[in-house]
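Okay, got some structures for you below.
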Structure P
């Protein structure tokens, strides 16, 4: 079900319209140089691919929300991304540098743990 588009305009789904309304509320008066038809709503969150974006009412962690890739540029078409509410909260609390640092540290700990387990396994008498 789509809203009819006039000549030269792209169609807007009710789901795009709903996400766009949430964006207007979260923008709190800041200028939005974006239209509902500019929003691409994926079936899965691009930042946490294990989460499917749902269309249920209410605030749930899988609800689609719009984030700004570079906040200083504002809500412009090439600077906005639709992600899950959970991913947006993580990005709000942490900056990219911190996330990369934590990710590398966790990766190092996992590799160290795997090496230790492999060494223990190899030392076992057969």
Structure Q
């Protein structure tokens, strides 16, 4: 886990206050142990197209504020994983999730070549 040429260490969190604080503390503890975090994965991001009522619009706005905080606090690439309509179970839904992740990964230029080399499936 300490060899950046062979591994990419990532923290996975929800864009909410407590997970951000806990993940940041974990990143600092891992750094003290010689393990550098290289990527933050923000999970369960509400897709804008489903936010059609006040409740979901408010939740998405909150997530966007916390994503800005994640960018500022961690100063690392952030992979945004959208909330899926269904739980990821079985090959078909896994493929859909991988497609969504691949689209997001293409936005993170620094890791694109490394991820393509270590294929996700």
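Values quoted throughout were computed directly from the atomic coordinates according to the rules given, and no laboratory measurement underlies them. All values reported here derive from a predicted model rather than from experimental measurement. Cβ atoms are built from the backbone, for glycine too; each structure is taken alone.
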Exercise. Work out which structure the value 2.5 belongs to, where distance in nm of label points 7 Å out along Cα→Cβ at positions 64 and 88 was derived from one of P, Q.
Key: Q
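Volume of the Cα convex hull per residue in Å³ computed as 168: which structure among P, Q? Write down the numbers at each step before the final one.
Working: P: 168; Q: 116.
Value 168 for volume of the Cα convex hull per residue in Å³ corresponds to P out of P, Q.
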Quiz item: Where does the value 22 come from, among P, Q, when relative contact order in percent (Cα under 8 Å, 6 or more apart) is the thing being computed?
Solution: Q
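Identify the structure, out of P, Q, from whose coordinates helix-only ellipticity at 222 nm (-39500 (n - 2.57) for each DSSP H run of 4 or more, over all residues; to 500) was calculated to give -13500.
Values: P: -13500; Q: -17000.
Computing helix-only ellipticity at 222 nm (-39500 (n - 2.57) for each DSSP H run of 4 or more, over all residues; to 500) on every structure in P, Q gives -13500 only for P.
For which of P, Q does distance in nm of label points 7 Å out along Cα→Cβ at positions 72 and 96, calculated from the coordinates, equal 1.2?
Numbers: P: 1.2; Q: 3.5.
Value 1.2 for distance in nm of label points 7 Å out along Cα→Cβ at positions 72 and 96 corresponds to P out of P, Q.
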